[in-house]
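Colleague: Before anything else, here is the set of structures, which you'll find just below.
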Structure 1
Amino acid sequence: MKFMGYEKQLQKIDQILQKTASKNEVADTQVRIYSGKLGVDYRFASKTPRPYHSASIGKVFVVVLLLKMLNEQRLSLDQPIHELLDAKDLQELFVANGKDHSKEVTIRQLAMHTSGINDYFESKSSSESSFIDQIISEPEHFWTPDELLDFTRKYQKAVACPGEKFFYSDTGYILLGKILEKVSGISYGELLSKYIFKPLGMNDSYLHGYSSSTISKTMAPLFVSGVDVSEMQSLSCDWSGGGVVTTTDDLLLFQTALHQGKLGDLIFEQAGFPNKFRRGIHYGFGMMELHFNEFFFLLIGMPLLKGHIGITSTHMFYDNVNDVHFIMNFGSDKRTVESFRTLIKIIQTLNIKG
């Protein structure tokens with residue numbers, strides 16, 4: 001723990017996290033706070049730190065790679081996706097009001113969740129069991145990207161015409177992963193390694209189920225609906241929607257490079273955050289912005305944080321006003337509210353304002 005005038009605050013944060021972790025002993029609680037401006041370099045781990053599944057934080061990696069391909073002139077963000085994908089990939093995914101809209105959908109719309117495509121992971125479907133139930137009941141099943149698309153194709157319908165509304169979709173990000181592979185000529189896992197992991201020294205990060213050199217590494221427990229799925233083959237269900245296994249230190253490297261412009265232009269900020277994911281969580285080009293005052297009016301004045309969350313209570317956020325990074329893993333989909341309350345307590349304890 002490093003600090004410059006923040007000894008008491010970080011000691012209090014330590015007490016908060018120890019109390020929080022003691023109530024959830026089966027799940028790992030990992031927190032990383034860093035600010036060069038404030039002189040804070042803080043780590044907390046309730047157990048021996050292990051790489052953990054970062055879930056939908058992985059969507060930020062997808063849009064970074066899209067920008068890399070844009071800079072290499074391999075694609076444009078407003079390019080229709082039918083120009084890059086086979087017709088069979090898009091079949092029946094964008095049928096709304098009796099019309100197939102697949103030729104109208106752009107890369108930008110997929111990235112901003114405005115393409116109208118449904119979401120295989122959390123949305124309702126006509127299947128007898130939800131997708132999450134299938135992950136748990138079929139632990140040995142290895143989900144391929146095509147099978148993930150097939151789930152939406154078979155059991156779900158488009159929610160709108162392209163550009164009509166915001167609807168968060170993992171299915172859309174699977175299509176983005178396939179586009180990245182098509183324009184680059186290499187696998188999505190190789191893209192992550194070539195453009196992000198290796199250049200930034202993210203030595204403990206990998207794409208779960210697709211990296212032969214690291215697949216045998218033990219990751220931290222990952223609880224979905226009360227079941228630890230960390231060792232299940234069915235955890236392959238995320239891929240480019242959020243299959244990155246990483247550490248708090250590695251995500252700090254990534255987020256620092258991102259906001260220093262080392263990974264390309266910050267189109268995330270240029271695009272703004274025009275849509276609402278949930279109350280208090282706004283969405284833009286593959287990134288979220290937290291508005292704490294919308295959670296509760298007394299939280300007015302807290303900083304706007306930019307980054308992403310994952311379904312298993314993972315957080316990666318940056319406060320650009322105070323130059324503070326917040327990376328957290330609570331390792332369970334049942335700890336989401338708890339993780340946000342903890343984040344708020346940390347910010348209040350540091351006494352930083354927007």
Structure 2
Amino acid sequence: MGMKINAELPLPADLKAEYPLPDEIVRIKEKRDREIRDIFTGRSDKFVVIVGPCSADNEDSVCEYVNRLAEVNEKVSDRLMIIPRIYTNKPRTTGEGYKGMLHQPEPDQEPDLLAGIIAIRRLHTRAIRESSLTAADEMLYPENRSYLDDILSYEAVGARSVENQQHRLTASSMDIPVGMKNPTSGDFSVMLNSVKAAQSSHRFIYRGMDVTTEGNDLAHVILRGGVDKYGTCIPNYHYEDMVRLLEMYQERDLENPAAIIDANHSNSNKQFREQIRIVSEVLHSRRYNPELRNLVKGVMIESYLVEGCQKIDENRVYGKSITDPCLGWEDTERLIYKIAEEC
């Protein structure tokens with residue numbers, strides 16, 4: 001056989017029993033989930049800012065970052081809903097490279113999936129306990145989300161996963177917002193089909209069980225740009241792109257039309273400082289067109305303590321990305337305050 005079993009992992013229920021959530025964290029999440037739901041259903045006009053590292057690679061630096069966000073949040077919480085990006089799974093285009101804390105709790109050591117699932121649950125729990133901010137993560141592996149489904153307040157399905165049936169059906173079981181990114185081709189129809197699937201009820205096999213889901217009325221789209229057949233990045237955050245998205249939403253029978261604009265990835269061609277300009281343009285488009293103001297609920301920004309990115313070696317800089325380049329803290333703080341003023 002071409003597959004070797006390294007270890008049998010605990011059931012999600014067993015891991016949760018071993019690492020339970022304190023009652024205080026449960027109450028924090030319930031309150032934040034209600035506030036976030038109100039934004040995506042149109043009851044609240046707060047603007048969502050999903051912000052944080054490309055990948056969460058170190059518990060201490062991630063928690064320091066989130067604690068800084070919490071301090072900023074105290075000043076802007078009347079206008080913004082800040083959701084930290086704590087992405088513990090990292091998709092790799094070729095399958096090579098660092099795959100996130102789930103795989104490697106220590107980036108320079110061999111993969112250890114058991115230690116990884118414990119590490120990511122501990123990281124998310126600590127971040128909430130210290131900051132009172134519940135976070136977003138990517139649903140890279142549908143069956144693994146059960147280890148964190150009592151912790152997260154937002155999940156994203158990536159550009160390479162959005163056409164996958166298991167991702168779509170699993171998203172239909174969630175009671176929190178799930179953002180379906182446009183595929184790497186940039187195709188809006190594929191993305192909206194994924195939203196339709198996630199908002200519908202399904203019966204399928206999940207973790208060895210025959211399950212039925214209710215459908216997720218908070219499933220929505222994330223625009224992250226695309227790539228043409230020549231490998232050239234094609235952004236889709238411009239005014240015309242959002243108007244086209246609005247028209248396509250209006251042609252479909254979908255609940256709670258909503259969009260998050262990812263300011264990095266193919267929208268910025270990974271030129272991380274472009275995120276500042278892109279966010280500014282998105283805010284301008286919302287101010288110009290009231291319908292877009294209702295549609296575009298927020299932005300997604302890649303940011304860490306230190307700007308840029310670095311290789312995984314013995315000279316790593318604390319709080320600097322080891323995957324895609326990110327904005328540094330000073331620029332991030334200024335950008336969040338600007339968003340609060342202009343949204």
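Colleague: Here helix-only ellipticity at 222 nm (-39500 (n - 2.57) for each DSSP H run of 4 or more, over all residues; to 500) was calculated and came to -9000; which of the structures 1, 2 was it taken from?
Modeller: Details: 1: -9000; 2: -11500.
Considering all the candidates, the number was obtained from 1.
Colleague: Where does the value 16 come from, among 1, 2, when relative contact order in percent (Cα under 8 Å, 6 or more apart) is the thing being computed? Let's see the in-between values first.
Modeller: On the way: 1: 24; 2: 16.
Answer by label: 2.
Colleague: For percent of Cα pairs over 28 Å apart, the calculated result is 38, so let me know which of 1, 2 that is. Write down the numbers at each step before the final one.
Modeller: Numbers: 1: 41; 2: 38.
Only one of 1, 2 returns 38 for percent of Cα pairs over 28 Å apart, namely 2.
Colleague: For distance in nm of label points 7 Å out along Cα→Cβ at positions 74 and 98, which of the structures 1, 2 scores highest? Working shown, then result.
Modeller: Working: 1: 4.1; 2: 3.1.
When distance in nm of label points 7 Å out along Cα→Cβ at positions 74 and 98 is computed for each of 1, 2, structure 1 gives the biggest number.
Colleague: Which one of 1, 2 has FRET efficiency 1/(1 + (r/R0)^6) of positions 162 and 186 (r between Cβ atoms, R0 = 30 Å, to 0.05), as calculated from the coordinates, equal to 1.00?
Modeller: Numbers: 1: 0.60; 2: 1.00.
Structure 2 accounts for this read-out.
Readers should treat all values here as calculations from the given coordinates under stated rules, not as data from a laboratory. All figures in this text were calculated on a predicted structure; none of them were measured in a lab. Cβ atoms are built from the backbone, for glycine too; each structure is taken alone.
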